[in-house]
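Each structure below is given as structure tokens.
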Structure 1
Amino acid sequence: MKGVVIRELLDMIERRHGIDVLDDVLAAAASGARGPYRADGTYDWREFAALVAALGEATGVPQKSLLRGFGQRLFAVFAAREPGLLAGFPTALDLLANLEERIHPAVRARFPGAELPRWTGQRSQHSLVLHYHSPRPFGDFALGLIEGCLLHYGTPAQVRVDGQDGDIRFTISERQEETCPISTR
């Protein structure tokens, strides 16, 4: 796991819950941790998972919800910091359909050593089926990133999730109404 992701998680914790909760989370997750976390460092994904688990304990929020919300936030952060990654993709589905072929190579160039999941997909005019494959149990984080992309583009959509953890099929269907940008089943 790249340090930039962990640093963003720590920033989110501090902004939303304050420095005392951040200190508690860091202390609870400290066993086996190599922190302090540098944005350009590479860390075992279990350290990220331990931080999320400690945050869940400190706040009472389920880890699935934390991962999903963090994924949404992280997409917004990356979109603001790396607008060139989104260039050439006029819609959310265009960007998501090109994760493996165009986005991940750019991420690997920017963040050497990044361990990224593998994505395969099938696109139609108003829908996309994305298969997420990862040895790490971060399917809810991936869902949050997808939702963050849809929110960024203002794309009303329904996302159906089949599978769990590191083997998931996301079916993203654009909606015609504009009142509910995202719903998940």
Structure 2
Amino acid sequence: MDLTGVVADLRRITVEIRDRHGSFGAGALWPAGHVVTNAHVARSPRLTLALADGRRLDGLVVARDERTDLAVVRIVGSEIEPATPLDAPPPVGSLVIAVGHPFGVRSAVTVGIVHAVGPVVRGGRAWIQADLRLGPGNSGGPIADVGGRIVGLSAMVMNGLGLAIPMAEVRSFVRAAGIVV
């Protein structure tokens, strides 16, 4: 299975996010000139967004919720082709791809297998749990199926597994923030 085309598309829609303190993470281009990411990445109201083509743009946080660890950033002055989200979580056993900027390595790619989709602890939120090698800088970056459709956003590592927020939850957050797509 050749994933080079899918990886190229995922790298194109993965944004590097930096705040004024130099902290960084990732995000995924979203329709209507926005980026979706984790709240713990978008701590400052104004951010610098670096696109795969080398452009640097300003971003303004328009919605942020620490409880869900989600944020939406408006791109100032540019319309860019967004990601293709998929609301259905990937099936257990399927291959997923993560793109981010771990430890400052731009647009790094990792591939893993979905171990579970559901809560990590009883009564907790549902997570996509996969054996992805994630590090600081992957947070907020896209997790995609082998067709390149975004199924979640990287959030953290727990017990050796990468945890991602499912895209249905991301889409619900974006709608609740009043962003019409």
Given 0.75 for FRET efficiency 1/(1 + (r/R0)^6) of positions 1 and 57 (r between Cβ atoms, R0 = 41 Å, to 0.05), calculated: source structure among 1, 2: 2
Source structure (of 1, 2) for FRET efficiency 1/(1 + (r/R0)^6) of positions 17 and 129 (r between Cβ atoms, R0 = 25 Å, to 0.05), computed value 0.55: 2
Identity of the structure behind 24, 11, 6 (criterion: semi-axes √(5λ) of the Cα gyration tensor in Å, for residues 97-136 alone, calculated), options 1, 2: 2
Highest-scoring label, criterion being mean projected area of the Cα convex hull in nm², among 1, 2: 1
Read-out helix-only ellipticity at 222 nm (-39500 (n - 2.57) for each DSSP H run of 4 or more, over all residues; to 500), computed value -3000, structure in 1, 2: 2
When distance in nm of label points 7 Å out along Cα→Cβ at positions 25 and 81 is computed for each of 1, 2, the largest belongs to: 2
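The numbers here are math on the coordinates, done by the rules we state, and not lab data. Just so we're clear, the structure is a prediction, and the values are computed from it rather than from any experiment. Cβ atoms are built from the backbone, for glycine too; each structure is taken alone.
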